[in-house]
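Read the figures in this text as sums done on the coordinates, not as results from a lab. Remember, predicted model here, so these are calculated numbers, not experimental data. Cβ atoms are built from the backbone, for glycine too; each structure is taken alone.
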Structure P
Amino acid sequence: MGAWLMMWLLRPLATLVHELGHALAASIFTDGQVTVRVGEGGGYQFQLANRIKIDFLWRNGQEGATTYFQEDTQKGKKIIILLSGPFFSFISGSFVGWFLFFTIQPVWVELPMISWFCCNALVFLRAIVPMRLKPTDKHPDGPKSDGLQIINLLRER
């Protein structure tokens, strides 16, 4: 029960880590404002560095998006930006997974670590598998996962 509660609490943070991966790459490869949104509706807004704006809300924390100016961005750079989110999720989960599997910790330390590991694994798999995600108000057909966006970019001429 405790692990499920911790997963519910940590899921928006795992989504934020994922989206910050996209945002960091987008701030390197593009010009203009980069906006990260986690959750639904208006939430806590803050500025990270000069060009990264974050809108964070705990409700529906599994939903996230990073927006940036894409008009003049080359296909290769877009692919790197798309891969950066899953990469951050993988690294974040792997780092904690290493501690879980190769060190001995008290239960009160392992519980949030297990939850964080699972949250990042879910975010990674949800992003990398080419599919349409759960429909939202902005995307009634469901937003495309990072994997599906990459496949679509590779198919473009």
Structure Q
Amino acid sequence: MRKLAVVVAGIAACAFAAAAEAKLTAVEEKWAKPMISVWNQQNLALHVVLQAASAKNALIYGTANNKKLTIILNTFVVCGPSIKKAGAPPSPRLTPFATALGSACTHDTTGATDIAKTVGAVRQGKTAQAQTLERQAVAEFKLGTAALTKAYKSLVAIGGASIFKA
């Protein structure tokens, strides 16, 4: 789990120089701003989810730490509807950003589902299943992290750095 924390920490440190003339149009910027909010929520949740899952009794349903974990996991689950609500990107050059953000959302939602199933397995005393599900969740969160990085790079490359507040 700590390996993912290092990978996730690297996202915030990523900074890439965009072409001097590259800039989003007003229409692109209007569409991108809510998507950047989704990106920020996913990024923040990825930074804390494994720590929250590792907290004492976090995998025990109904505990205070389990409730905190559930709030974080919900962040991953609501990204899909937020992306869908924004609709298709207004220009082809935003498609790589939208695709990568959607991929991150899918992986993070799958990871969140795996953690939720882990809680169920712990509740049923199925330790081996819980461990397998937890490993699957970590793998999904790693894929989500990679997709978020790709989304960031693609937006910055077309001039989105000025509106990207990570």
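Can you tell which of P, Q yields -19500 when helix-only ellipticity at 222 nm (-39500 (n - 2.57) for each DSSP H run of 4 or more, over all residues; to 500) is derived from it? Answer by label: P. Sorting P, Q by mean count of other Cβ atoms within 10 Å over residues 45-52 from high to low puts Q first, with the largest value.
Thinking only about FRET efficiency 1/(1 + (r/R0)^6) of positions 29 and 61 (r between Cβ atoms, R0 = 30 Å, to 0.05), which of P, Q has the largest value?
P
A value of 24 for relative contact order in percent (Cα under 8 Å, 6 or more apart), calculated from one of P, Q, originates in structure P.
The value 20.1 for mean count of other Cβ atoms within 10 Å over residues 77-84 was derived from one model only; which of P, Q is it?
Answer for the origin of the read-out: P.
Structures P, Q were shown, and Cα extents along the principal axes in Å at 58, 30, 23 was computed from Q.
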